Structure 1
Amino acid sequence: MIPFLSTASVDDQTRWLDSLNNNAHGLTFEAGLTSRTRQSKVAVFTAPAAAQLHQFPKLQWAQCTWAGVDRALGLTDTPIARLIDPGLTDIMAEAVLAWSLYLHREMPHYRRAQRSQQWAPRDYCPPHRRRVGILGAGVLGMASAERLHQQGFQVRTFSARSDAQVPWTHHCGPLIQTDLAELDLVVSLLPDAPTTRGVIDRNFWHQCRPQLGFISFGRSAAVVDSDLRDALDQGWVGEAVLDVFDIEPLPADDWKYGHERVTVLPHISAQTPVDTAARVIAETLNRYFTRGDTPPLVDPAKGY
């Protein structure tokens, strides 16, 4: 019996349990701490429920239902496997493409023009003339880069730790000024890690060309909030689409809601698709119980 731990609504928990048990390969999942789940060697949990993992004394590791595990790492010492789901990857790649097109086709400009009752057409710019940089070239970043490349954009991916053979420009190592200065749009998919916290700061913006488009779908810890506001006010950033925040829901008095060059999203860029995620998780646990294969576990020092 495998425990499923969640702080979500009863309906959401029921949907997860139904999906897990329908894909279970003979395994059985049950909500919370019970006499049947207490001795389990593995658990499945949503990140906010990581604080409940200590209730299971024999846990060897736990499978998170989220791709981002920084919140969970602060709540437990139990080894964690993050979710790597092709369904989630596809949703993120779709979101990066959609909101890149939103900025590429200058939708915020037309929204403001409509609000002020102005007829203000702008010349069309083809995708092959737009240079898009993706910070964080992991599974999600590379899938997003592929989608943008297929659409015709000039793509550059940036990774601190891995080289790659790809049909676009890939930079491995620290960000450098010449790369940033050539970009028209930056997409952050950076994780929350000691090496990424606060890297998108005043110095970062001053290395970029003015009126840059910025999309933040990675961890908010990478972005210095006050420096982003200054960059917007000073014209270093022309438009920003923000989906992940230090505090969620974003407080009603936060400056970003009222800024005319900011689009606020309620953390919807890549919501976990329960059906495909449950299948991936059930297959992972089946391999663990039948063959002893433990999935890659998160390195707490790196955050991923």
Structure 2
Amino acid sequence: MVALAILFVFIWSTGFIVGKAIVPYADPTLFLLVRTLIAAAMFTAIVSYARLTWPPWREIPKHLFAGILLQGLYLSATYWAIAGGLPPAIMALLGALQPLMTAFLAIPILKEIPTRKIWLGLVLGLLGVFLVIQPSLGRNGNESFSIVVLLIDLLAILSITFGTILQKTSISKVDIRVSAALQNIGSVFFTGLFVWILGEDRWIWSVELWASLLWAAFVLSGIGTLLLVWIVRRGQAATASSLMFLAPPLAAIEAYFLFGDRLSAIQLLGFVIAVTGVLVCNWRRQR
């Protein structure tokens, strides 16, 4: 379980790197459409090869909707916010609210009551993320963005929050590979609609673009999202979501090696605090 959680955090953190890498080469929603098309085809092939059972027709819309929230709307709104001028540091800080929102919403929806230990871990995780991105917050003075862009990013956070919670409802009774196929199909419908609405067509062939696409489709959508759903199904939604606190700090470290971004002592301290918060959330007393 621990090894899979570490693998999930690493994979999830690379989403920030992919988002930055594709900017010169492709329109974001078009990229997401191709990414989810590949992932949907992959999981559909797996389901067919393994001869798994598809859910009844009345259940399929739930899986499609969960996919739209967890991937389609969340990723699209995130990229729209970046394109609208929202600084990545602010986006990361707002995104760190997602585990807290999940904890609050899981109370009335899933009847999951977080313990004081979990609340402490969530607060520590949020503090750690803030320390990691704090140096970047002060360098955005010349960047401007509208309230609409901010609302779009908040929409992205709400989307992944509800998408995570939905994984604990009746759709959890279906084989995770079948659900993954249907959820990616739902994301295909959503991103395809907005590619058409926005008229996106920029696709500049390059090694960087195709490497990013293959990683995003097979690793991020194929393994990362599957691990997220699996972890959520096995535990409380709040504790599973707490792992996402580690994604922005780890992405900052990856950007240091890949793009030459600088890391300060306070950022490294923030990473340690974020790790501590996640450990507190997920610690189990041994008998």
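Thinking of 1, 2, which structure, once mean count of other Cβ atoms within 10 Å over residues 36-43 is computed, gives back 21.1? Computing mean count of other Cβ atoms within 10 Å over residues 36-43 on every structure in 1, 2 gives 21.1 only for 2. Match the computed value 17.4 of mean count of other Cβ atoms within 10 Å over residues 116-123 to one of the structures 1, 2, and report its label. So the calculation was done on 2.
When log10 I(q)/I(0) by the Debye sum over Cα atoms at q = 0.20, 0.22 Å⁻¹, for residues 108-187 alone is calculated, the result is -0.85, -0.95; to which of the structures 1, 2 does this value belong? Corresponding structure: 1. The greatest value of relative contact order in percent (Cα under 8 Å, 6 or more apart) among structures 1, 2 is that of 2. Given a value of -9500 for helix-only ellipticity at 222 nm (-39500 (n - 2.57) for each DSSP H run of 4 or more, over all residues; to 500), calculated from one of 1, 2, which structure does it belong to? For helix-only ellipticity at 222 nm (-39500 (n - 2.57) for each DSSP H run of 4 or more, over all residues; to 500), the value -9500 is produced by structure 1.
FYI, it's all coordinate maths here, none of it is from the lab. Given the structure is predicted, the values throughout are model-derived calculations rather than measurements. Cβ atoms are built from the backbone, for glycine too; each structure is taken alone.
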